[in-house]
Structures are given as C-alpha cells and as structure tokens.
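Below: a set of structures, written as structure tokens.
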Structure 1
Amino acid sequence: MHMPELMIKQLYTIGSLRCGPDGLHFRLKNRLKDAVLRRVTSLCINNNTISPQSIFLSTGDKFKISLEQLELSAGIGFSLGAELDFCITDLSPTSASPLTLDMHLVVDPFASLHLNVQDEIKDETANDEGLPRKPGDDLNPKIVSARQDYVHEITGASPKTVFNYTLDTKAIKGNIEHFIGAAQVPIGIAGPIKVNGEHAQGDFLIPMATTEGTLVASYNRGMKLLNMNGGVTATVVGDGMQRAPVFIFDNARQARDFVVWLDQHFEQIKQEADASDPHVSLSYIDHILSNKFAYLRFNFTTGDAAGQNMVGRATFVACSWILARYQGVKNFFLESNLATDKKSSQINIMRTRGKRVTAEATISKEDLRRVMRVEPKQIDFHGRVSAVGSFLAGTTNTGLHSANGITAMFIATGQDVANVSESSAAILYSEVDKNGDLYLSLTIPALIVATCGGGTGLSTQRECLEMLDCFGTNKVRKFAEIVASVVLAGEISLACAISSLDWVTSHEEYGRN
C-alpha cells in the first residue's frame with residue numbers, strides 16, 4: 001500500500017522525545033489505518049546505528065517487547081489511534097540540540113515504510129503546573145472542584161452561579177473539556193406554529209434560547225400570522241454532509257488523469273466508505289481541478305446525526321483505499337477547506353450541506369393589513385430592494401435574520417451552535433399573486449441539524465427536542481422542517497416591522513435593559 005512521504009511522517013509524534021530513567025523514549029501514533037507492525041529493520045539517531053538489542057517497544061497496555069521477540073512473533077497490533085512507545089536503553093543524550101531519527105519499518109498493509117524526522121528532547125524539569133486535569137477521569141468532582149479553585153486563583157473571581165450546576169457530569173463526557181460549570185441561557189416559547197410538512201405535521205410549540213429581547217415575541221407574531229393562513233408548507237429537498245480532501249500531484253495532467261480514474265472506481269470507493277459506519281452512505285464525489293491539485297468533495301447522507309465526524313472517518317477510509325491503489329500522489333490532506341466546515345460559502349448554497357429545506361406560505365392581503373398594518377406590495381417591493389442590498393454586501397442571505405431563529409433553536413436543542421455560520425444562509429423569494437395576496441418562500445440550503453448524538457442528549461436539550469417530538473432516530477427531517485418554518489415566521493415578522501416602521505419602537509419597548 002503506497003503512502004506519500006509527508007503522510008508517513010505523521011506517524012511520529014513531535015515532542016515525544018524524552019530521556020527517562022531507562023533510556024531515550026519517543027512515540028509513534030497510527031494516524032493512517034488499522035495496521036500490524038511486523039519488524040523494525042533499522043533505527044539510526046544522528047547517523048549512529050542503534051543496536052537491535054537496545055530497542056524495546058511498549059503499547060498502551062504497558063506490554064513491553066524486544067525487537068527479537070517482535071521478529072519471532074506475528075507482530076504487534078497497531079490499530080488506528082494507537083500509540084507505540086520506543087525505548088533505546090543504551091542512549092541518554094543530554095544535549096538539547098535536535099536529533100535526527102531515521103527508521104525503516106515493515107508494517108502491514110503498508111509494506112516497508114521509511115521515516116525520517118527531527119525532534120528535540122523534552123525538558124522534563126520544566127514547570128508543567130497549570131490547569132488541573134486528570135486524563136481518563138477529568139469529570140471527577142475533585143478535579144472539577146480543583147479547576148474551580150484554579151479559576152479563583154488566576155482571576156480573583158468566584159463565579160458561584162456558573163459553579164452551581166445541576167448537570168449530570170457522567171452525561172457530558174465527550175461534550176466538554178476542562179469542565180467547571182454551566183451557563184444558563186433563558187428559554188422562551190413561541191407559537192404554536194402549524195407546519196404542513198412531509199415529516200412534521202401539526203402544531204408545534206417552539207423552545208427558543210436567547211438573551212435578545214423582542215426575539216421570541218417577534219417570532220411569535222410571525223407564527224400567529226402564518227397560522228391564520230393555514231400554516232407553513234415545509235419540504236426537505238436535499239441532504240448531504242461533506243468532507244473535502246485534496247490530492248497533490250507533480251502537474252495538472254496528473255491531477256486530471258486521477259479524477260478520471262476516480263470516476264471509474266466510484267463503486268469500489270463507495271463500498272469502502274459505507275463500510276466505516278452503518279449510518280453513512282456516500283452519494284457522489286465532486287471534483288474541482290486547480291493548478292496541480294485535485295480537490296474532491298465527498299457527499300454523504302448521515303441519518304439523524306449532523307455527521308461531520310462520521311464523514312471524516314468515512315472519507316479517510318476511502319482515501320486510504322485510493323492511496324493504496326493509485327500511484328503518483330505526492331501529498332494528501334483529508335480536508336482542503338472546500339467542505340467549508342463552520343463557514344458560510346457559495347458552494348453550500350449551490351450544492352447543499354446538511355439539509356436543504358424550503359418553507360413557504362401564502363398570506364392574505366386582509367391579514368397583512370389588519371394584523372401587520374402593511375400592504376403585500378410593500379413587503380414584496382422591500383424584498384426586491386433588500387436583495388440588491390444583499391448582493392452589494394456580498395452576503396449568502398437574501399433574507400433578513402434567519403440566524404436569530406436558528407441560533408435560538410440550536411442552543412435550546414443541543415445543536416452545534418457554530419454550524420449557524422453555514423445554516424443561516426437563506427434564499428428568500430416573494431411575489432404578489434393575482435388575488436393580491438403575498439406568497440413567501442424561504443430556502444435554507446445548508447441547515448445542519450441532528451436529533452441524536454452530540455449535545456442533543458444533554459438533559460435540558462433533550463427535553464426541548466422532546467417538546468417537539470424530535471428526539472432520537474428518524475426525526476431529523478421533521479426537525480429540519482420545523483426549523484425552516486420558524487425561520488419563515490421570523491422573516492415575515494421583521495419584514496412587516498421594517499415596512500410599517502415598527503422595528504425601532506418594538507426594540508425600544510421590549511428589548512432594552
């Protein structure tokens with residue numbers, strides 16, 4: 001299996017070189033794929049060959065083996081993410097100058113690997129005191145209390161409300177590092193809102209977590225208007241989560257030939273990727289060529305999870321299969337920024353990231369006049385003028401404030417709030433029909449939501465999802481339709497406030513403290 005040189009170097013853990021009581025130590029970490037270390041053919045340090053009798057290996061379970069024992073065995077399992085500690089017993093350099101390590105290894109399925117790196121010996125006498133931590137048990141109440149004391153020691157502050165949390169610390173493992181407490185964000189309810197979706201059907205009371213006054217009231221007003229006109233029709237029209245590796249070649253022709261080969265072998269690549277997780281399915285691979293680079297965009301569906309980590313793993317497995325079979329790759333990175341993770345982008349608007357969902361409604365001219373004190377033509381005209389303003393500003397949104405409703409719902413329901421950067425992109429369209437009523441349609445092209453995994457299982461977040469009957473499997477499209485419907489309610493409410501000149505006075509009345 002072929003591996004580019006720069007990928008092989010990633011096996012070595014920079015900063016792991018240290019002098020212990022039994023000799024010189026350094027570590028290798030498998031960042032490629034599950035493997036078996038068969039043999040260490042040679043090891044040189046600063047061009048000095050190290051005797052095989054002086055080299056010992058140990059794994060995470062502290063099992064120690066000599067090179068002679070390694071030769072006689074079937075090898076050491078070296079799974080993805082595992083570490084191997086090398087100890088050279090007859091070498092204890094005292095100089096802080098860099099050391100050059102040159103190794104030849106036999107590792108299945110990579111065959112022979114040549115690793116050449118430079119590193120400096122870590123100063124074990126340096127003062128490493130700081131933030132209290134305990135690997136493997138970092139949510140232990142004693143460790144949490146020690147960190148709280150550390151906060152007071154460093155800052156002089158005693159945030160007692162932050163420290164007085166009710167979270168079950170066992171439930172937040174994997175959600176937080178260096179835990180000290182919890183932030184309390186006010187939650188209000190808006191609605192109910194009537195949703196006529198394919199997955200969400202009925203009236204839904206909406207939990208919204210925010211510190212912005214008037215926000216919940218504004219969305220509630222929009223929901224009232226939409227309900228008077230039969231509610232919102234919501235439709236999920238697309239679904240995809242991406243990871244975007246880049247393969248680097250000597251020239252543009254090699255990159256061009258590579259994507260031709262890639263298209264010819266899509267079914268095999270899909271088989272490898274899909275086998276990494278039962279909830280992952282590779283739909284297609286986009287490729288964009290530039291200079292001598294082949295940028296790929298792997299597009300997956302991920303069930304009820306948002307899926308960024310799942311598709312990262314699946315893409316890595318697929319790319320390992322590609323690298324093993326295609327010669328000529330000079331370098332490779334698992335992410336090239338073309339997936340635009342946690343960033344708004346034009347490619348997401350065109351190609352979808354997360355759920356692509358449209359919410360639409362027709363609002364009678366009588367209700368707009370009576371409830372909102374505006375004319376349909378006024379709203380429609382303002383929308384067209386605002387679209388020009390959006391174009392001039394270079395935004396990824398022709399609407400008014402989709403991020404407000406999305407963020408408030410994300411915080412309440414345990415979504416990854418940073419995904420608002422992608423999810424808040426929106427395409428708002430309006431027209432006045434032949435009856436003089438207002439048709440309003442909003443497409444969110446990159447709504448990244450989950451109903452299981454991540455923060456959705458935390459106590460209050462789960463309860464908010466349960467209010468919507470959206471916790472657990474087979475619920476994510478229902479949740480997406482509800483979110484889009486709520487966003488549409490916010491758009492019509494603010495559009496009416498701007499057109500009727502109520503926007504500033506409403507904030508003055510409800511949003512100042």
Structure 2
Amino acid sequence: MPDLLIRNGLIIDGTGNPGYYATVAVDGDTMRILRGDTSDLESGRVIDATGHVVCPGFVDLHSHGGLTMLREPLNEPKIRQGVTTELIGIDGNSAAPFKNRDDLEAFVELDSGLNDIMPVGRDWRSVDDFLSLFEKTVSPNIAFILGNSAVRIWSVGWNDRPATGAQMEDMKSVVREAMEEGSFGLSTGLDYPPGSYADTNELIELSKVAAEKGGFYHTHTRHSLMMNGHLAPFEEAVEIGRGSGAPVHLTHYRQPDQGVGSHLDYLGLVEKSRDEGLDVTFDVYTYRFGGTRVLIQLPNWTKDGGPERVKEVLRSQEERKRAKEDMLSGTRKLNTDETWLTAFRKPHNAQYDGLSVAEIARKRDQDPFDALFDLLLDENLGISAVLGGTNAQTLPAFVSHPYGMIASDAILFGEFPSPRTYGCFPVVLAEFVRAEKHLRLPEAIRKMTSFPAQRLGLRDRGVLRDGAKADIVVFDPDRVKAPTTHRQPKQFAQGIPYVIVNGQVVVDNDVLTKATPGVVLRHGR
C-alpha cells in the first residue's frame with residue numbers, strides 16, 4: 001500500500017513534455033506514476049490535486065542559505081516556493097574546507113554579508129564534516145560545490161599573489177579531495193577575495209581536476225574585465241572551460257543595465273560557445289534587484305590580507321580616502337541611491353535597515369562613504385546590500401532562453417532582502433508564463449527541475465517518473481503568485497499548497513509541517 005496518492009492533478013513531469021492526467025503514488029522516498037482507474041487503491045493518505053499541477057520539486061543552483069539553514073532549518077522562504085534541492089558553496093564562497101578554526105571564522109566574517117554569520121555551537125573543517133551537519137536536519141536536500149576562495153586560503157593564504165608551483169599542486173589536491181567527498185564541481189566568485197586573486201591559468205588547472213572527476217565550473221565572473229568590453233568577463237569563463245574541459249555554468253547571467261551592449265550579445269556568446277562544442281549553460285534570477293555583501297563595493301586591495309586588513313583600511317582616514325576615490329571611478333562604482341542596506345545585527349542600527357546608503361547618510365548627517373565605512377566597522381563587516389543592475393526590459397529573453405535555468409541567488413537573512421528570496425520561482429509561473437506568456441508552462445518547469453538536475457548529474461531528481469525520488473510540488477496554475485516586493489519583501493508565495501521532499505510532506509495545505517527530511521546529495525554517489 002502506498003504511503004501517499006496524489007490524484008486528479010495535471011502531471012507536468014519536468015522534461016518539457018506536455019502534461020497528462022494520472023496518479024502519483026509515493027512509497028517511502030520514491031514514487032511511481034499510475035495510469036487508469038486507481039479509485040480502489042488504498043493508501044495511507046490521499047491528496048486531491050483537482051485543478052492543480054503536479055510537478056517535480058524545484059532545484060536551485062544558486063543558494064546562499066547554507067549557514068542560515070543551520071540556524072533556521074525549515075528554509076521557509078524557499079520551501080514555500082517549491083524549492084526542494086539547494087546547491088550551496090556558490091560564488092567561490094564555500095564554508096569548507098579549512099585547515100583550522102581561525103581561518104574558518106575569518107572567512108565567515110569576511111563573507112557574513114552574503115552567507116551569514118558563524119552558527120553557534122557548530123564546528124567543522126572538511127567538506128565531509130560540513131555536509132554531515134545537514135543530513136536529515138533541514139527541510140530541503142543539500143548539494144555542495146567547492147568554492148575557490150577556500151581552496152586559495154588553504155594553500156596560498158589571504159593575500160593577492162600568484163600561486164607557486166607547490167601551492168598549485170596543493171590546491172589541486174584540495175579540489176580532488178573535495179570532489180571525492182561529494183562536491184559537484186568548482187565555483188568561483190571573481191569579485192570576492194581571496195578567490196578573485198586567482199588568474200585564468202590557475203582556474204583552468206583547478207577546473208581540470210574537477211572535470212576529471214565529472215564536475216563542472218560554476219562562475220560569478222570577473223567584473224573588472226568589463227574595462228576590456230562588456231563580454232570580457234564571460235569570455236574568460238568560456239576560456240576556462242575550453243582550457244580545462246569542464247562544463248561551464250554562468251550564474252546570474254543577464255544584461256546588467258540598459259546600454260551595456262545588447263542582450264543578444266550575451267545570449268549569442270552562449271550560443272556560439274555551444275556551436276563550438278563547449279558545454280555552456282546559465283541561470284538567471286527573475287527580478288531587477290540583486291543582493292550581495294556590501295563589501296563587494298570596496299576595491300579588492302582593501303581585502304588583501306583578509307577581514308583584519310579591511311578593518312585597518314576602514315580605520316585609516318588616508319586609506320578611506322583612497323578607497324572612496326576608487327569607488328567613484330572604478331568599474332564597480334557605488335550608486336548610493338540604489339544600494340539599499342540590510343542585515344544589521346546591532347539593535348541601534350536597525351533604524352537603517354532597508355534604507356539606501358544616501359538615505360542613511362542624510363539621516364546620520366555624514367558623507368555617504370563615511371557612513372558606509374563606519375557602519376561596516378560597527379557591524380563586523382556583515383552588512384548585505386540590495387542593488388539594481390539588471391535590465392528589466394530584456395530579462396524575459398534570458399528567462400525564456402533554452403540554455404538558461406532559473407536560480408534564486410537568495411540571501412535568507414536581513415529584514416529587507418531582494419524579492420527574489422521569496423519569489424524567484426513562483427513569479428516565473430505567475431508572470432513569465434501565465435500573464436505575459438514568454439514561455440510555455442512545461443518549458444518553465446523544465447528550467448526549474450530536470451535542467452538544473454541534469455547540470456548536477458542527478459538521475460533520480462528533477463523528474464516525475466517511476467523510481468524517481470519523491471520531491472514533488474502541487475500548485476494552482478491560476479492562483480500561484482509571488483506577492484513579494486522591493487519594499488515589502490518578506491511575503492511568502494501563494495498558490496503552492498503542497499510541497500513534498502523525499503516522500504515527506506513539508507508544506508501541507510499551505511501549512512508548514514516543520515519536517516526536516518532533506519538529505520545530502522553527493523556527486524558520484
């Protein structure tokens with residue numbers, strides 16, 4: 001007798017094929033499709049999905065929720081969107097491996113505006129130890145990708161210098177061991193030191209190791225190369241794939257602003273790369289507003305040495321002046337009107353949450369840069385920023401492109417996160433499919449299920465078929481909605497009454513069950 005039957009729903013199986021009507025039977029953590037009359041079949045429970053779509057759980061290839069989930073394991077903003085699998089370790093910023101506790105704590109401090117602070121009472125060093133913290137303790141499944149910042153800290157240290165031959169061999173060993181412990185590949189965030197101090201050749205050599213183990217190269221590209229042309233950061237990523245043999249995945253790929261080339265240039269680069277025979281894919285988030293640690297706005301030289309070096313700069317009037325000049329003239333200029341700050345942890349700073357740097361400066365009667373620098377010191381560097389930087393007019397072309405998938409890039413802490421944290425996936429169903437008809441529903445679901453599962457090499461997730469793992473979403477195609485907004489971001493998705501992870505119901509008729517059935521998915525196992 002099955003544990004659960006889902007009857008009368010339109011099954012859209014994740015492959016891109018049209019939907020059909022059948023019954024989904026869940027037995028333990030796996031599922032079967034039952035056609036024909038199942039009215040006499042007994043089960044532990046029945047969900048009547050009349051008027052609803054039944055599809056695979058969504059797979060998010062860009063999650064910043066790892067450390068947050070160790071404190072808030074239900075992952076409610078994402079689970080209520082139907083996300084059942086999360087890839088962590090993105091942007092080169094994985095929380096493992098580290099040789100010692102000091103390096104781990106220093107890295108988490110430097111990265112705390114993007115991936116959260118150190119969870120109380122937790123400790124780890126290796127990838128294996130870190131991943132063991134998530135097994136059946138969080139609601140979604142967890143996959144891990146190795147960040148090159150951790151690799152560089154292990155072998156080279158915190159400074160901006162080229163790796164020696166011995167250090168290169170050591171880094172290769174770190175990548176090899178992480179792949180053997182279950183990493184799905186190598187991630188980079190080439191605007192985030194110390195990983196950004198790696199040159200192209202270093203990344204080719206490390207990606208070769210990942211590729212030999214069946215992994216891929218997942219990259220936030222090097223923004224500083226924009227001075228060489230708007231496609232130069234992405235051309236470097238393709239060159240790394242060409243030189244290493246690793247599949248390349250361009251994350252949060254979109255036209256950044258109007259007038260920065262044409263969106264056809266960006267999509268053409270992916271198409272031409274694939275025509276060349278390279279395996280290049282991309283993901284895109286579905287809002288104009290991005291989010292990251294505000295430290296990304298400071299020039300890289302301020303972080304040459306780690307978090308203590310940043311604090312030295314911020315305490316020095318002379319070095320503040322130099323940093324400000326660079327932030328006014330570099331390739332990443334600080335727009336004080338469109339950089340909104342959040343994730344203040346000191347109670348006396350809560351009054352600034354959600355305000356722009358310019359608004360905060362007026363409130364404090366300070367120069368905007370000095371206001372930002374003072375707050376960074378007061379908050380131990382851990383401030384998040386929500387920013388513009390996406391051309392909303394061309395975003396649908398990226399969302400609907402056949403080589404693209406949907407990924408949230410969501411930061412789960414702070415009172416005013418980007419609306420993508422609460423709405424990235426359902427807004428596809430509500431706006432890009434139902435309202436504006438930029439793409440068909442089966443294709444939209446493929447981009448959130450089987451396509452990212454394929455990129456990871458997951459054979460039993462991202463699809464509804466006999467023997468697949470029972471990660472399932474039931475949603476109302478006429479009512480699904482993402483009410484989240486820039487000014488009121490913390491609003492849950494609507495019209496997704498049931499979410500199932502590994503056969504266990506985690507959202508039950510719109511009620512969070514608090515179940516934590518998520519498992520760690522390890523590459524090659």
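Name the one structure among 1, 2 that Kirkwood radius over Cα pairs in Å, for residues 335-454 alone of 16.4 was derived from.
Working: 1: 15.7; 2: 16.4.
Answer for the origin of the read-out: 2.
With relative contact order in percent (Cα under 8 Å, 6 or more apart) computed over the structures 1, 2, the top value is the one for 2, the highest of the group. The value 37, 25, 23 for semi-axes √(5λ) of the Cα gyration tensor in Å was derived from one model only; which of 1, 2 is it? That value comes from structure 2. With distance in nm of label points 7 Å out along Cα→Cβ at positions 287 and 471 computed over the structures 1, 2, the top value is the one for 1, the highest of the group.
Which structure, out of 1, 2, was distance in nm of label points 7 Å out along Cα→Cβ at positions 159 and 215 calculated from, if the result is 1.8? The structure behind it is 1.
Each reported figure results from applying straightforward, stated rules to the coordinates on display, with no laboratory input. As the structure is a computational prediction, the values presented were derived from the model and not from experiment. Cβ atoms are built from the backbone, for glycine too; each structure is taken alone.
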